[in-house]
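Throughout, read-outs are computed from the coordinates displayed, never taken from laboratory work. The shown structure was predicted, so the numbers you read here are calculated from the model rather than taken from an experiment. Cβ atoms are built from the backbone, for glycine too; each structure is taken alone.
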Structure P
Amino acid sequence: MPIVRLPDSSERQFDQPVTVAQVAASIGPGLAKAALAGRVNGALVDTSHTISQNSELAIVTAKDSAGLEVIRHSTAHLLAYAVKTLFPSAQVTIGPVIENGFYYDFSFERPFTPEDLQAIEQKMQELARLDEPVQREEWQRDQAVQFFQNQGELYKAEIIASIPGNQTISLYREGSFIDLCRGPHVPSTGVLRHFKLQRVSGAYWRGDSSNEMLQRIYGTAWATKEELKEYLHRLEEAEKRDHRRLGKQLSLFHMQDEAPGLAFWHPKGWALWQQVEQYMRQVYKDGGYQEIRCPQILDRRLWEKSGHWENYQENMFTTESEKRTYALKPMNCPGHIEVFKSDLRSYRDLPMRYGEFGACHRNEPSGALHGLMRVRGFTQDDGHIFCTEAQVREEVTSFNQIAMQVYHHFGFQEIAVKLALRPQARLGTDNVWDKAENSLRQALTACGVQWQELPGEGAFYGPKIEYHLKDSIGRSWQCGTIQVDFMLPGRLGAEYVAEDNSRQVPVMLHRAIVGSMERFLGILIENHAGAMPVWLAPVQVVVANITEAQADYAENVVSEMKKQGIRAEVDLRNEKINRKIREHALQKIPFIAVVGDKEKEEGKVAIRARGNENLGAMPIGEFIGRLAAMVKARSDESV
């Protein structure tokens with residue numbers, strides 16, 4: 001007679017073994033209908049799972065993140081079911097859940113077309129309407145291998161054959177389709193109603209380029225029609241905001257095959273870069289940082305001492321000269337330690353804060369490169385603080401305040417704070433990691449912020465606080481970080497003279513606010529859809545004349561604006577003014593100042609703000625003053 005304890009601490013006793021579905025039904029018909037899976041003593045199981053002894057149970061519904069994952073996993077199987085129904089000669093391989101959806105890899109004699117994708121999705125909808133039960137079966141491994149070989153499913157047979165020992169494995173059957181899977185899955189296909197197939201791409205079998213190229217079909221699935229619609233809308237918005245497309249449209253940057261993963265910055269893009277860099281440079285100066293510059297290439301022996309060679313070698317570009325091996329720096333930390341070591345330091349010197357806009361290179365796989373978001377060469381707003389253990393909390397608290405203000409200035413209001421804890425591959429002892437992790441917890445508590453902990457996601461040398469920014473269409477981007485490191489300074493011989501004249505190893509705080517400048521600029525472009533705030537805009541004002549008679553006046557207006565630090569350009573082309581306005585609007589220029597005979601005579605400019613808002617005519621000095629006030633306040637409100 002099992003006793004089932006529920007999350008609200010209530011208990012239910014049954015006269016005989018009972019399934020998760022039966023427990024849900026005993027609570028109420030609504031929950032019975034909503035139940036997708038169960039969590040028994042912490043393990044996720046099907047609703048058909050039998051509870052035969054005293055257990056803790058939580059019913060999983062679509063409102064739970066685990067429930068949504070079950071929906072997506074089950075929809076991947078529904079996709080495979082539909083493909084096999086329409087294309088019996090296709091072979092299925094693997095179909096995992098990914099962020100916001102799922103994919104399934106297939107081997108087929110010809111490429112799937114957009115029309116095929118449409119037909120597959122329609123067949124999935126038909127199969128879902130059949131509301132066929134999804135049933136778990138347990139087979140012996142060798143029995144399953146033979147079954148799939150007989151079915152011509154050679155990839156699936158290979159997967160199962162790689163499982164050690166002739167152990168029992170689980171398969172799931174829905175209608176005529178059966179597939180290997182650990183589960184759990186939804187009770188029936190009728191639960192799967194809100195999905196969309198998105199695209200097809202290539203993928204090597206087992207990720208090995210020497211194997212066959214398979215076809216990977218991506219899809220998304222959600223619990224409700226509204227969630228699916230909202231997600232597809234976000235995708236449409238993301239496509240419109242794609243920084244690669246806008247980078248070309250606005251002539252900010254480009255990338256080409258001769259330099260994979262590296263950006264060519266155009267004048268307007270570099271002007272945007274400089275606004276971000278100079279702003280951040282002032283932030284660090286105000287925060288007590290000393291700016292330094294370290295070499296791009298360092299001897300292998302230094303990377304061995306730091307631990308990077310052992311833990312990061314595959315991501316490092318290397319070169320040789322005079323029988324010595326060097327590496328392009330993938331990060332700035334060892335160089336900053338060498339600067340710290342260059343002189344005898346006292347406890348009175350601490351904390352010492354170094355900052356560097358340091359160029360780094362990492363040998364990222366070509367398939368992982370993605371515009372500015374994933375590159376091989378990048379510049380970090382990198383900084384390192386050398387301090388005592390007693391100073392860690394104050395330094396982290398100060399950094400948090402600065403970072404939050406910076407993000408608000410760039411237009412991000414929702415920031416999630418996360419604490420990444422020790423990874424499996426790491427330097428140092430558990431005692432050192434306990435001390436490092438607790439120091440960050442204490443600092444976050446002092447900051448008065450809420451945070452989420454991420455086990456296993458810290459750096460190999462220390463835990464870190466991460467700052468995740470939510471953009472204007474709801475996406476999250478991890479940018480800033482501060483990491484506490486009790487190990488690297490000691491490995492490289494950094495020390496200071498303590499108050500008692502003993503030699504002590506400083507604590508090192510690795511910190512960045514925007515992180516990679518390239519990636520942050522890509523995020524900014526997408527967040528603002530290319531319409532950068534006035535203080536950041538590469539060109540803040542374009543002055544356009546109506547006829548040749550105002551050309552000299554237009555040039556004088558631009559000259560005056562430039563003297564006041566405004567990024568202004570003049571458009572004297574022999575084109576109609578409406579065409580000029582339209583073209584500059586497409587370039588997302590914040591303000592267009594039109595000058596005709598009347599404006600020239602009165603010493604004014606007629607202002608059109610972005611969004612085709614007519615602000616009327618105003619004296620040049622008044623407009624410059626208002627614009628300067630906007631820039632100073634980092635406000636995008638209309639002048």
Structure Q
Amino acid sequence: MISVSLNDGRQFEIDDCSSAHDLVGKASEKNVLAARVNGELCDLSTRLKNGDVVSSISINERDGLAILRHSAAHVLAKSILELFPKAKLAIGPAIENGFYYDLNCNETLSNDELVLIEQRMRDLVKKNIPFVRTEIPKSEAIEYFRKKEQKYKVELVESIEDTSVTMYFLDDIGDLCRGPHIPSTGYIPLDAFKLTNVSGAYWRGDSKNDMLQRVYGVLFPTKESLNSYFDMIQKAQARDHRKLGVELGLFHIDDVAPGSIFWLQNGTVLFNLLKDYITDVIKRHGYYLVQTPQLMNRSLWETSGHWEKFRENMFVVEDGDTTMAIKPMNCPGHIVCYQTGAVKSYRNLPIRIAEFGLCHRNEPSGSHHGIMRLRAFVQDDGHIFCSPEQIVAETLDVCSMIKEIYEKFGFSDVSVKFSNRPAKRVGSEEIWDLAEKSLMEAADEAALSYTINEGEGAFYGPKLEFVLKDCLGREWQCGTLQADFNLPERFKMHYIDSNGDKKVPVMLHRALVGSIERFVGILIEQYAGKFPFWLSPVQIVVTSVTDESSQYAKEIAQTLQSANFRVVLNVENEKIGYKIRFYSLQKVPAIVIVGKKEMEQRTVSVRSLGSEKTATINLAQIVAYFNDQ
């Protein structure tokens with residue numbers, strides 16, 4: 001017999017050959033998909049040892065749903081191989097809302113083939129085939145995949161440094177995978193998944209490699225949640241920022257600059273309005289703005305740790321014998337700003353630096369999505385250099401700013417994730433212990449209700465992630481706050497404390513909305529292009545009914561422009577109905593209409609977006625009227 005316990009503290013004496021399933025999986029059957037043993041995600045078949053602490057992972061948890069979706073990707077792979085035996089499999093991870101599998105197939109897969117593959121998946125689910133985990137020597141795995149003529153799998157195994165690898169088998173088909181997985185295919189809800197589409201993707205995200213086909217699927221815990229997802233997708237298509245961005249003349253995306261964006265006139269106005277609003281907020285909270293270089297020496301990135309931990313995402317430039325990198329982040333530049341000038345005293349702290357910094361990251365081309373994910377984007381970065389005693393107060397202040405900004409745009413449903421140390425990190429365990437403890441205490445003091453986002457911290461420190469929910473219920477991770485005890489030490493930063501001693505400051509990294517481009521995309525979809533009056537690139541259109549009233553229309557437009565409203569004047573010889581329809585489709589908040597009657601009475605007719613009625617306003621009151629909008 002062995003002694004084990006559940007994470008709630010209850011202890012049990014069980015047979016020494018018992019599995020996690022014996023302890024947590026039997027009661028709820030297929031609702032429990034996996035287990036966490038001593039903090040590690042494991043298969044339910046994992047044998048328990050004396051002293052283990054065990055918790056169940058259900059289908060309704062984030063980790064459980066990710067495991068389920070990953071397992072569905074393996075079922076997809078088996079279905080493909082059964083229908084297309086010569087297909088070469090690449091990778092098949094779980095993703096948000098579902099899963100995909102990359103493959104090289106002799107024929108192009110169409111919707112007809114997707115129907116066949118999906119039906120084969122359902123057949124495999126009904127058969128309730130067990131997922132069998134096995135650990136074998138690396139050499140045996142290479143030989144296995146060579147016999148199966150799976151060249152991508154051979155390449156993957158060869159790139160693994162360990163002498164052994166983990167594989168999962170569904171009947172006679174094995175796949176390279178660390179797991180964990182569900183116990184058997186029957187755990188997948190039969191009516192809650194669907195294959196959606198096929199796209200192209202380069203092997204390992206490199207355009208020099210083979211072009212593969214990527215088969216996408218979605219999977220949810222229930223049929224009802226799957227139907228809700230497709231209902232949301234239908235609504236989202238009408239709000240798609242890529243479609244509205246073109247229709248409203250906001251931005252242009254072109255292959256001449258992959259992963260970058262051309263802001264057009266209206267988009268530039270929108271971009272700057274958002275930036276100006278955030279600038280006003282951060283100035284009220286004691287930040288000063290800087291601008292740091294785009295291109296900086298490799299030595300800076302080596303000191304920061306980016307060269308070691310983030311190199312594959314950086315654009316590098318060779319300048320003779322000097323290696324430079326385009327900045328992927330603003331942090332090291334702000335450290336240089338801190339270290340410039342006189343030695344800092346404890347009386348100077350906290351020092352709050354902010355920048356709307358243009359960053360470049362070498363994101364794979366297949367991951368680009370409109371303006372939501374780019375290679376070049378402006379980050380609303382800020383860095384707070386403070387003493388350890390000031391962390392709580394600064395965390396409260398950042399939370400206050402984030403709350404103010406999100407509520408300004410109608411985002412009241414905001415959740416928080418605490419992301420702790422990742423596998424790929426810099427610094428000692430003692431520093432990480434201190435950083436995580438400090439940030440968690442600050443989050444508790446701020447009364448934040450958060451969930452643990454295991455292993456998703458930055459490579460230099462833990463972070464709080466602020467996730468807003470839009471009008472369609474979709475979640476967007478935007479703001480972040482990171483506690484960093486590592487970079488200040490690596491850069492030998494210091495300040496003089498009240499005793500005259502040198503102390504290393506704490507560096508808090510914070511972003512309020514994150515990428516400005518991405519946040520604009522979120523706002524386009526949140527408002528469906530119908531921006532509030534203050535944020536609309538064009539606020540008012542002044543248009544005449546006849547040539548006779550054109551001069552009066554010009555007078556009104558001039559009055560409004562002098563009052564700093566963003567105004568378009570239209571005195572073209574076109575029917576007023578056409579003008580109203582055109583500017584309504586452009587989602588202009590207000591159309592000012594003037595004809596002979598308005599000219600004689602010194603009034604205007606105002607038609608608001610979405611309304612069939614017009615309001616009559618005296619010209620003398622027009623500025624006050626729009627100031628109230």
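Who wins on distance in nm of label points 7 Å out along Cα→Cβ at positions 5 and 613 among P, Q, i.e. which is largest?
Between P, Q, the highest calculated value is found for Q.
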Next item on the list: Assuming 4.7 is distance in nm of label points 7 Å out along Cα→Cβ at positions 229 and 445 as calculated from a single structure, say which of P, Q it is.
Entry: P
Next item on the list: Have a look at P, Q and say which one yields 0.90 for FRET efficiency 1/(1 + (r/R0)^6) of positions 37 and 165 (r between Cβ atoms, R0 = 30 Å, to 0.05), as calculated.
Entry: Q
